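The next part holds the structures, each set out as structure tokens.
Taken together, the values in this text are just the output of simple stated rules run on the coordinates, not laboratory data. Just so it is clear, the model here is predicted, and its values are computed rather than measured. Cβ atoms are built from the backbone, for glycine too; each structure is taken alone.
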Structure 1
Amino acid sequence: MEFKKVSVIMSVYNEKEEYLKKAIESILTQTYQNFEFIIILDNPLNNNAKNIILNYKKNDKRIIFLENTENLGLAKSLNRGIEIANGEYIARMDSDDISVKNRFEKQVEYLLNMAEVDLLFTWTCLIDENDKYSGKFKPENKFCNNLKKYFFEKHLFAHPTLMTRSEVLKKLKYSSDFRYSQDLDLWFRSINENLNFNILEEPLLKYRTVTESLAYHIFKQKRGSKYTFKVFNKNISKYYNNYYFVKRYIYYLLKVIIFNCVPEKILELLLILKRRLNKIFSN
């Protein structure tokens, strides 16, 4: 196999120290070793994270450390890494997840053998705060053959599993118009460019999900719905005659209306009911 260089890009904000260490170590111990690891600290006040990163950097010259002078958000932070990336491929990583040891080996081999693929994702294992397995996210690759339908119907792509040819991100970058849902915006723009997506049907990343308070969960849902609808609204002129797009557009519009109109206490009660029903039907 040809050992092409991979640029790994990871932004750090306020993640727990133990999660950050596990994320970094999961990259440094990859079976595929030809990479540079660009870490961007997006919180200049987080001295603990800075010290952790610098300690790893002292022992591994593949780490490139960038520190923002102010909180720029994920999109602008990732773009700083993309601008200096020297690899033929660019891989994403989140600072609280864990990459499986052969993730890069598998993804590089796939991209070498499938020259028509531009953006490659993988399945994920879901883990909790204690690294305990809690499920899988495994969309089928066949859905990539008809993205104009399935992209609007299903959640297909786990952002931190992305490995792409560097020219894709060098050209498109992440849009700073979206402080959140910037990955969804990138997928839209990639589809509009007729780029090819594939999913490697193996769980090559452990994706961390943590228990949240009701209030914070509702806040995140409200924020996510707002920015997701913003992305869909940006693309309505291209897809207004696509049934699957319009259906999803209406869904997110209704979510935004509900989150803005329904009192938070009612939303909390509905969330409690939903969790209880999920527990009943999962047993």
Structure 2
Amino acid sequence: MDKNAIKIHILHCGTITIPANMAYIKDSALKRVTLPVSVYLVEHPVHGKILVETGLSADCNEVMPKYLRDFYRPQVEKGQTAKEQLAAMGIRPEDIDLVLITHNDVDHTCALKDFAGKAKRIVMAEHEYFWSCRTVYRVRQVWETYMPYKDIIERPFYFGTAQGPIGRGFDLFGDDSVLCIACPGHTDGQMAVMINKAPSGRFVNAADGIYGNEFAILASDVAFSQRNIDDLVIPGYGFARKRQRKSIQWLKTMQADPKCVGIFCSHDANVTPQTIEY
């Protein structure tokens, strides 16, 4: 057994049912597709338990305003929330070392209240926290799901790096193990999360595919599915199409790296709940 192994548990914490062309622009706008809302529990040998996203809460239909309920049609069954699924694994909110939010759309922040004040740390990018909520992206956010915790949320700034579609991000622990890569387009401040097997030099070296060990990328809503990456087709709702395409192209480039163990999109119906270990 590798004591330095990283485990990523993919949890489906409810579903949304959205117009099909929102997930894949070539699909008909006349039908809807039901997609999972993914949350990731990362068990790291050094940094403990990291929860990426929080998913839908049990009361998501009360939390969302009517226009968002009508758009998302959220559903979460008993036992499906992140808190409940973690409890089934013997993990309490107090056992979570860090909650990381990739962007502030309501399907990612809805259940933050289940962990705020209990998890040891909560982190989201300052650019997302301060800026996206003051722009057109506000339409998909519900401030009440995260603003009450503004005094305990850590908000690092993105800075210049050698990695990512726009060369900006931050190193979550300062040791190259978890890299938060700015991937704008779906929102201005959205990140993808690169989880490296060992210190890799990816943040300080300019070439992809040369340095480092195995890695996985939690791609958030940069792409909705593998189809977006394969075909370079931009998901249907975003307001910066050129940036979205650039971010998806970066995922495609990273996926070609033989050290990439997987790229996981938050709403990919073809990705089942599972545990990835490397």
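What the table shows:
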item	result
Which of 1, 2 yields 17.4 [mean count of other Cβ atoms within 10 Å over residues 11-18, calculated]	1
P(r) over Cα pairs in 5 Å bins from 0, in percent, for residues 3-74 alone derived as 3, 15, 17, 17, 15, 12, 9, 6, 3, 1, 0 - corresponding label from 1, 2	2
Among 1, 2, structure where distance in nm of label points 7 Å out along Cα→Cβ at positions 139 and 155 as derived comes to 1.0	1
Structure with the greatest value (metric FRET efficiency 1/(1 + (r/R0)^6) of positions 19 and 43 (r between Cβ atoms, R0 = 35 Å, to 0.05), set 1, 2)	1
With distance in nm of label points 7 Å out along Cα→Cβ at positions 59 and 243 derived as 3.3, matching label from 1, 2	2
Value -4000, calculated as helix-only ellipticity at 222 nm (-39500 (n - 2.57) for each DSSP H run of 4 or more, over all residues; to 500), assigned to which of 1, 2	2
Answer label among 1, 2 for the case where mean projected area of the Cα convex hull in nm², calculated from the coordinates, equals 13.4	2
